[in-house]
Structure P
Amino acid sequence: MSFVEEDDVIAINEEFIQRLFKEVLDVEVLLPIKRLKWREAMDRFGSDKPDMRFGLELCDISDIVKSCEFKVFSEPVANGGSVRMIYVPDGGLMPRKQIDSLVEFVKTYGARGLAWTKLGENYPSNEEGSTSSSYAKFLTDEENGAILNRAGAKPGGLILIIADAKEDVVFASLGALRIECAKRLGLIKEGVYEFTWITEFPLFEYSEEDERFVAKHHPFTAPMDEDIELLENDKHNCRAKAYDLVLNGSELGGGSIRINTPEMQKRMFKALGFTEEKAEEQFGHLIEAFKYGAPPHGGIAYGLDRIIMHLAGLGSIRDVIAFPKVQNASEPLTACPDTVDEKQLSELGLKLATTKN
C-alpha cells in the first residue's frame, strides 16, 4: 500500500480478519484488536507471539535478589541479565516428579536450571512440609518473603524461577514454560480466539556469531521517527515501524513500513556496517530507484497455512500443508529429497561435489 502509515495497514487488516472469521467460523472479532509493544510482550509473556488465553505472566524479581548471597541469582543480574519467575496457581499440587521434568524441559531452551518453591495446601503455616524449595535455604527470610509476596503466593501454588546473564534465555525458557504448565493444568481454553498486534519491534538485534548488530527483520524496515537519531549510537533501543498479528500464540502475519528514500537507506546500511562500496555493489539498484521518488509504503504478509490451521481447529501446521516433511526432513509422498540422475544435473548446469567435515 502506498502513502500509508502503520495505523492504515492495521485498520484495513483488522476488518479483513473480522470478516474472515465471521464468514468461516461465525466468530465475532471485536475491533480494534488490542496492541502490545514488543518490550511489554517480552516482559509479560517471554515471547513476541504470546498466547493470551491464560495468565501465568512473567514477573521480574531481579531487584529482590541482585544483592543476595546466592550467586545463581545475583551473578546474572550483575552481568546484565535478569531473574524472572512465573507463579502457577495449583501448580504446587503437581507431584515432585513432574516438577523435575519441568527442570529438564527448560534446559532445551538454554536455561542452566530451574529454581522452584512448592507451596503446600496448609501454606503459610510454619509446619514442616508446608513449603518445599530448591533455593529458599540460600536466601534470607526477608528475600524469600519478598519473592512470595510479589508472586501473590497462596496455598497449593508453585513458583518457578529462571536466572541467566542472557535475557534471551530467560524469556525463551519462561515463555515456553508458561505454555507447558498451562497445557499440563488444562488452562488453555478451546474455541477462544485472542488476537493481538505486536508493535515497536527492535530494528536491530545483536548477533553473537557475527559479533555485531544485524537487522531484526531485514534492512529495508523504516525506523520509528523518534528513534532515527539512535541508528548510529544506540542500536539496542532503536525501534522499527514493524508489526505482527498474533493469534493464540502463533504469528498469523507480519509486515512493516518500508524505507523509501536513498538517504535513509544509505544510513541504514551504514548502521549495519556496510561500506559505501559494499552497499552500492549489493543494493545500488534499490538506492538508485529511490532517487526517482518512491512513495511511503508498507504492508503485511500472512502465513496462509497458519490461518487455515486455526480456522480448521487443528493443532499443527503440518495438518494443513499439502506435502509436510517428517522429522528427518524427507517428504513421504514423493520420497524427496532423492538421488538425481546426470541428465537432470546437466540440464540445470549443476555438478555434485562432496566436502570433508
Structure Q
Amino acid sequence: MGVKGKWTRIAYEKLLMRNIKRVLNHHVVSYEKLIRKRGRIYIKTEYPEETASKLTSVFGISSVSPAVQTSSKMKEILLVTVKLADAVLEKGSSFAVRCHRVGKQLYTSMEVCRDVGEQVLKKLVDRNVRVDLTNPQHTISVEVREDHAYVFLETLHGVGGFPLGSQPKIVGLLSGGVDSSVACWLTMKRGCPLIPLYLDNVPFTNEHTTARALDVAKKLFSWSIGFPRKIYVVPHGKNLQVLVDKSPKKLTCILCKRIMYRISERVAEIEKAEGVVTGEAIGEQASQTLHNLRVLNEAAVNHPIHRPLLGFDKEETEELARKIGTFQISIQKAKSCSAAPKRPATKAKLEAVKQAERKLDIEKMVDESVKAAEILTV
C-alpha cells in the first residue's frame, strides 16, 4: 500500500482498520484503541501476543510486532530496552540492536543502537552476552516516531497484499483440489472478496468430493472474516451425462469446462462480480494446454477468466497450499471425475467444439443448472 497515491493509501488503510476490528472482535480479543498513522497502525491492548498472532492472516498487513511504547527520550528508551533484554537474553547469547526513526530527534539511529548496545552489555555483564550484527540470536528493535518510541523483540510476518474489499468481488471456480484453492486465495490476497462456485459432478464423482470442496471453502473463508461465507453448489452431473452420450469423447473435458465458464458468468452477473478465477496452469492437464485455454476462453463472453497460477509449477502451488492451510484438505481421498476420457484432446479445434455444441441445447443446460443452484453458508 505504501507505493499508492495519498488518497488511495488513506482509503486502503481505513479499510484495513475495519478488517482488523472485525478479526479481533471475531476472536474476542479485546483492545483499547486503534491508531492509524502513515504506514503504521498501533493497537493498544493487554493481549499483544494473541493480537499479533491473529493479525498475521489479515490481507494488507506486512508484519506485526508486539511492542512496548515509551517516550522518545533516550533515557526512557534505554530503560525499556534493558528491561526487555534482561527478560530474553540468556547466558552467552548474541544480540543486535536496530533502530528506525521518523521525525526530528536530538540523536541519530546509529547513536540509539550504540547506546542501547552498550547499556545492555553493561547491565548483563555477568551473562557474557555479546553483540553480533550479522547473525544475532536476538534482535532488539527500536522505532522512534515523533514523541514516542516502540521497543520490540519479535516481528511476525504478515500475509501482505491489499485489504480485502479494496477490489470488486470475484467468482472462484472451486473444485476443492490444490490448484483452484490456491488460485482463489491469491485473488483474495489482492483485495477481491470471493464467491466460490462448486460444480457438482455426481454421479461421475461422489459426496466425498463435494464435502472436500466445502471444507476448502470454509478454510478460505477463515481468511475473510467479516465477509459473506456463501458458496454456490451447482448440479453439473446431468450436463456431463449429456456430453458423454452425445459428444465426441476426446472433447468431453473441453465441452464440460466451457459450460462451467458459462455457468460461472451467470453467477458473476447475479453477484455483480467483475470476473472469474480458475486454478488452471499451462500444461497442467490436457485441457490446459495453451491451445485449449484459448478454446475455453472463447466460451466466456461477458467476464474475463483470471488464472493466477498460469506460470506456476505444481511444487510452487503445493507449497503455497501448505502455507494457507488448504493442502491437507485438498489431498483427502475423493473420487476423480469418471467422465474424463482416456485420450482427451490436447489441441482441440474451435470449430469442432462449436459443431459439437450445436447438437446440444447449451442455453437450456446452463439455465437449468443456475436455477438448481444451492447457496450454502459454511
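None of the figures in this text is laboratory data; all of them are computed from the coordinates on show. Note that the structure is predicted; figures quoted are calculated from it, not measured. Cβ atoms are built from the backbone, for glycine too; each structure is taken alone.
Each of P, Q could give helix-only ellipticity at 222 nm (-39500 (n - 2.57) for each DSSP H run of 4 or more, over all residues; to 500), but the derived value -13000 comes from Q.
Each of P, Q could give mean count of other Cβ atoms within 10 Å over residues 239-246, but the derived value 16.9 comes from Q.
Could you figure out which one of P, Q the value 85, 39, 34 for Cα extents along the principal axes in Å was computed from?
Working: P: 76, 56, 52; Q: 85, 39, 34.
Here the read-out was taken from Q.
When FRET efficiency 1/(1 + (r/R0)^6) of positions 95 and 191 (r between Cβ atoms, R0 = 25 Å, to 0.05) is computed for each of P, Q, the one that comes out at 0.05 is Q.
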